[in-house]
1. Of structures P, Q, which gives 3.8 when distance in nm of label points 7 Å out along Cα→Cβ at positions 37 and 61 is computed from the coordinates?
2. Hey, distance in nm of label points 7 Å out along Cα→Cβ at positions 149 and 213 derived from one of P, Q reads 1.8; which structure?
3. Quick check: -0.33, -1.35, -1.58 is what I get for log10 I(q)/I(0) by the Debye sum over Cα atoms at q = 0.08, 0.15, 0.16 Å⁻¹, calculated from one of P, Q. Which structure matches?
4. Comparing structures P, Q by relative contact order in percent (Cα under 8 Å, 6 or more apart), which one has the largest value?
5. Identify the structure, out of P, Q, from whose coordinates helix-only ellipticity at 222 nm (-39500 (n - 2.57) for each DSSP H run of 4 or more, over all residues; to 500) was calculated to give -11000.
Structure P
Amino acid sequence: MESKSTGLPEVLKAGSNELEIVDFRIFEDKDGEVYEWIFGVNVAKVREVLRLPKLTKVPNMPEVVEGMAEIRGKLIPVVSLCKWMGIEEPPERRKFLLHLEFLRENVGIIVHDAKRIRRITWSDIKKAPDILNDKLNGRITGVVHTEDGLLIILDFEGILSDMNLLVIFEENEAKEVKSKKSLTVLLAEDSPVARKIISDIIESAGHNVIKAEDGQAAWDILQHYLELAQKENKNITDYIQVLVTDLEMPRMDGFTLVKKIKETVGLMNLPVIVNTTLSDEANMDKAFRVGADDFLVKFDAKMLLDMIHKHGGVSSDSG
């Protein structure tokens, strides 16, 4: 599959709990036998797929970064998934570049083939077997059974963190922010790396964080507190003041979670901040259409705290 960004289909209707992924392949040489790894990445992160361009070596880069490529007038780092996985490539294998844009960054991923675009539901995505997740450094978001075999969806935030390429904006400024009142924030985030980064930011300002590994887990937590609020004749915001949610999560995605919250009596007044890797305006518009109160791209530490304080109704001290 060779395509430009304009040829890739749009993300599906917000709140449908569906997504479209680019199915791409990596081949491993195991003592002369070729094994095919099947991977997937959200279409919303893919700018284009093209033949591997000429790479320029750059000093002091992680070993897995093969070099820099000029794509549409912009230099981007190009990563070898084979090196990151610690596997041998078959000789003379044709290569392509998967040009991704997320977290305000552009990154090239070297792949051996890009097959097709698949439409799946987040509920189809299952937890990876431990033995497989351990082999890939714990960086699997989930797996999907397909007619070709097990398709693996990678945690690219975690992979960038492994390479020291993950940028946290205004981190030092955020450390100076302290709230005059402690809030309880429910955090829905499937990436262990992102979950720790975000919870550390929020807790550093003096707040409590309830962590949920995906949208379904967050929804279950909200149902528990909604029942408690009804029994005690209180509001949901007496227990949880702000929800911060990712968009891309197995079982239930962030769009669906926000839509369900804003359509449920007793929950619809809970402030919801979408915090995502997806930096395009289309996903921001969809987040607001399903009822999100605010939207930001990971990882902007100071802006995240400012939004939490605004929607949580508290002021903060700096310094």
Structure Q
Amino acid sequence: MSYRNRLEKMDKFTFPLLIVGSFLSFSPTTISAQTLADHLGYPPGTKLIIVHADDLGETHAVNAAAIKSLEAGSINSASLMVPCPWFPEIADHAKSHPSGDFGLHLTVTSERVYYRWGSVAPADKVPSLLDENGYFHHDWEQNQHINAKEVEIELRAQIERALAMGVRPTHLDSHQYRLIMNGKELFDVMVRVAHEYKLPIFVNRDWFAEHPYLQESLGPDDIILDHTITIGPEVVPEKWTDFYISALKNLKPGVTEFVIHPGFDDEELRAATRERSTWGSAWRQRDFDFFTSNQFREILVQENVKLITWRELANMAARK
């Protein structure tokens, strides 16, 4: 199978919990979906969302779109990719906006063909994470011998670099869900590092049924969101707005994170993502356009949806 074909296969199947047309409704635990909302002081039935921009630091076009969205208030949370070339730009922005909700998008793959990045840790400390050219592997389908100890070294290096550059992260999440969906050993590494740095991890109950080790690895003080919504390759461009409108109108009580990927469809981002359209420049422009639109703001009001941040959740956890 060619690399491009494997990428297309990965788009469709590596992220099994992307919600693209219907909403999961099972209850993997006995904890009420209203638990977080209760702790935040909201009445029963309240619908809370985090509008979270992924992949900041990947390119200037992604940074610029995210910054504009954050300043407009339509996107209220984001996470930064420390190994990427444009991380210094977004790190400087995060440093100068200390009240912003910036997490770290822990990164151990480099999925694009021509636009690549490697480890923050010295290459000789994390050889299983790198290809023969010193970049993170495109994917792990052909590289199953990822060393968990080396992953931990890399995660600590990414967090330490962010701290050294003035970023004060509010949470951690995982690029392509690699640290979450690839088994208990890697997830336990992520949990251990998060606990050491006293940072919450983005994880939600909808994932527990298919990945029961997630629940097993988390403790009573860990923050667990109720649902996640993100758009997938099955949604055609003409239905982009319809998907998000339907998602907002069918929102369930509790805390839901919208994981989105804003960016500007310019020459830089088109070049960086040109080998495939999924999560490419036009994709990211559509996300930016919807979440900065008056239509999005109006739906929030109509549906009585409240915006919250990871910073609020972390402060809540600290008070418990």
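1. Comparing all candidates, it corresponds to Q.
2. Q
3. Details: P: -0.38, -1.23, -1.36; Q: -0.33, -1.35, -1.58.
It was calculated from structure Q.
4. Max of relative contact order in percent (Cα under 8 Å, 6 or more apart): Q.
5. On the way: P: -7500; Q: -11000.
It was calculated from structure Q.
Readers should treat all values here as calculations from the given coordinates under stated rules, not as data from a laboratory. Worth saying up front: this structure is predicted, and the values here are computed from it rather than measured. Cβ atoms are built from the backbone, for glycine too; each structure is taken alone.
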